[in-house]
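A short reminder: the numbers here are calculations on the coordinates, not readings from a lab. Keep in mind that what you see is a predicted model, and the values were worked out from it rather than measured. Cβ atoms are built from the backbone, for glycine too; each structure is taken alone.
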Structure I
Amino acid sequence: MEPLLSRFATIVGDTNALSEPGDVASYLAEPRDLFHGRAAMVLRPGTTAEVAAILKLASETGTPVVPQGGNTGLVGGQIPDMSGRAVIVSMSRMNCIRELDASASTVTAEAGVVLQRLREAADEAGLLFPLSLGAQGSCQIGGNLSSNAGGTGALVHGTARDLCLGVEVVLPTGEVFDDLRKLKKDNTGYDLKNLFVGAEGTLGIITAAVLKLVPRPKGRELAWIGLESPQAALDLFLRANDRAGSALTAFELCARNALDFVLRHQDGAADPLGATHPWYVLAEISSGRSAEDARALMEEILTDGYAAGLLADAAVAQNLAQQAAFWRLREEMSWAQKPEGASIKHDISVPVSSIPAFIEQAGKAVAKISADARVVCFGHMGDGNLHYNVSQPVGADRAGFLALYRDMNDAVHAVVHEFGGSFSAEHGIGSMKRDELARTAPPVALDLMRRVKQAFDPAGIMNPGKVI
């Protein structure tokens, strides 16, 4: 294989073709340390032309290709298998913001641009890129699009797919599909870009995209709210949504367990409320008019919630530092589970109205499998997406608990299906959920996906073993 690897290395230059074990190790495992792989080489292209040359050579030689962004994915979609045959194509060097057009409210960014950097560039232009994730300091735009990332801003602005106007994609043959247009309306044939958004690198490699920007709010208010139950949270959401409409830009739900984990393991973390409560909501109001307008609307919502007996206590952030502290409590909930031992994850969505009943029934299903397991439930209640995670009992054996992974997934996902929900709301399928997709998707849907895959990637080189 050495002559072939030399041909790949020539495309990007020797310094950007990594093969030494110490150089490639960080590309071969994902954040939760559940998926590991081997690779023949890691290639770090700097241009679309180099990506095209890599894929052309890979198609000609039958070399598997695994695209990788910031390596923050949680379902193994960015990790190669253990064969050692694949080349990883890391997009980190393609990190230019090609254009920010404030008058059109668009930004054209390469796949390797880190999400936080893009948000900062938009902010400097007086605009907002509303995609917001806990991993935004390291995840990249190409990966966000390939996984159709959701995050806390999806309540109003939708997922990554909703924010994408056009893409530049290198196909497995090495051809370049250039659709970097700023149009908000375009009915000329099939919407091809949306085949690549959410495809997890199985149809080609996104190298750049045109993304929507929105006006930056003139006022923001953030409240940390203590409640007795998910039903109270739902009732509060319905009232807040009725009063605020699109000004309600976040409505995050979390159980006390999730907050406790963060308070134990995040340096400097503090409980925003004096007393403990079984459930919490982090609610955000964004006003396009003024800070005073946002404050008045938040006060109206909280006053109404108190009067209706829906909330027990609330703290409104008094400054930007406190707002950041509140958001950090929410964003660290995923990572704070790691020091608590093994965790069995579920990234699910159900209709918003079904969230309280889902939580109740899923809790019973979990208890039948592991009576002392700790449910760590948090997520984007406003759009029906919950991270329904289950941490091992205190003092339990890690390996023994993880042996329950399939049984626990099956039990929780059975409840999800009962409510007409999805077992993959925003993290994607990757390799973790591929078999479940095959078991549960309608046969016609699977057949259509396989036909699309065959049409775009007849050589079968793109991220093999992922999605389908």
Structure II
Amino acid sequence: MPDFTPHTDDEIELMLAACGLSSLEELFSAIPEALRLAGGLDMADGLSEPDVVAETQRLASSNSGADLVCFAGGGAYDHEVPAAVRRLAFRSEFVTAYTPYQPEVAQGVLQMLFEYQTLVARLAGVEVANASLYDGASALVEAANLAVAATRRSTVWVSDGIHPTWREVLRTFAQGTGHALKPIPLRDGVTDWPEPSEGDPPAAVLLGQPNHLGCLEDVRAAADLVHGAGGLCVVAADPVAAGLLRSPGELGADVVVGEGQPFGTPMSFGGPYVGLFASSLAQVRRLPGRLVGETVDTEGRRAYVTTLRAREQDIRREKASSNVCTNQTLIAVTFAIQLSWLGTAGLRELALRCARGTRYCREALLAIDGVEALVEAPVLREFSVALPVSPATVVERLADEGFLAGVPVEAGLHHGEGLAIAVTERRTRAEIDAFAAAFEKAVR
């Protein structure tokens, strides 16, 4: 099997010089030694492709964690993906579809995106949704940019209940846009909003529903607060929670964003994801990315087109409030198929199963000596506990018992060290009981 050498030595030297580096070793120096492969793979030279594939599969099967029962969440959730959803979403018409700039040859994909937008708008409780963004974090960034452009203010209030990695992405982009982010702390698990000052009113408040700890926020109170100051209310909403909770738009949200992974996309080592974005009609001309609209053709037949693109950077350039000119078509289609498959009753049942499983698991864990609720606010699918030992230690011990235990909450971020645990409709009572028994052993 010949070596694969995509770059010549001269090309590599040119790249290193442009990066200000002296060697490839320096390029990869940020990778910890423990994660590096020393000496290459223990594999004979000249193996055929089938032999190489068989050997790599053997090596992959030795990885721990491939078949752990998942109680982790924190932005990616182990929900069921029905066989019908997989079968429909991976039809060649969708998998091979490209950018629908020519509507005469892309009516099927455009119609699916139109249906997706309709479903997202209904979940969010506002009038209009776009054809998707890259992920939930990028959707949050676009919401902040929209609010700054709409209000012509430079400060955005960000709840500490927003997922930490989403806030990191937001801070990174704010370095370029120049607007200021004001972190708002939590109290008893929910955002402790201050009164807006007259001198520095916010362009928007950003909050999660539920938040990073799994707690339910008072969206109405946040909306009333920021509207009184002339700003916008942005809610990062869990689409599964829409099965039981009133929509953010109904509670006063102007912009609703979220992560669509729970519907139709399995956990796949960090992606792909799909960012949900919806807003009130008042902000439609600032809506980022693509918007698919319904019209009629020259013969009066229903047709679909990309429309209202004046807000994009390829049209307005530096005056645009967004530089996103694309969308996650295939993942958006999968999202729409699963949500359509569930329907209103199915979505409610799914959310109810999650809520009931979460309550059962939470009560079982809190019955263990030394395990306490990190916060007491109401939860829906995810909850956080304080432990007598390091959360990372508990996660490691439970992995040995066959469970992916949860996501550690960073020390000092909220109320000290803790572990965020998620329960989806896939978790059975027997799995929860076994998890609680292993959890008790792990925290001793």
Comparison of I, II by distance in nm of label points 7 Å out along Cα→Cβ at positions 16 and 184 - largest value held by: II
Structure responsible for 24.2, 73, with Rg and Dmax of the Cα atoms in Å, for residues 8-207 alone calculated and labels I, II on offer: II
Structure from which 54 was derived, percent of Cα pairs over 20 Å apart, for residues 96-223 alone, options I, II: II
Entry that produces 22.6, 74 once Rg and Dmax of the Cα atoms in Å is calculated, selected from I, II: I
Winner on relative contact order in percent (Cα under 8 Å, 6 or more apart) once structures I, II are ranked, highest first: II
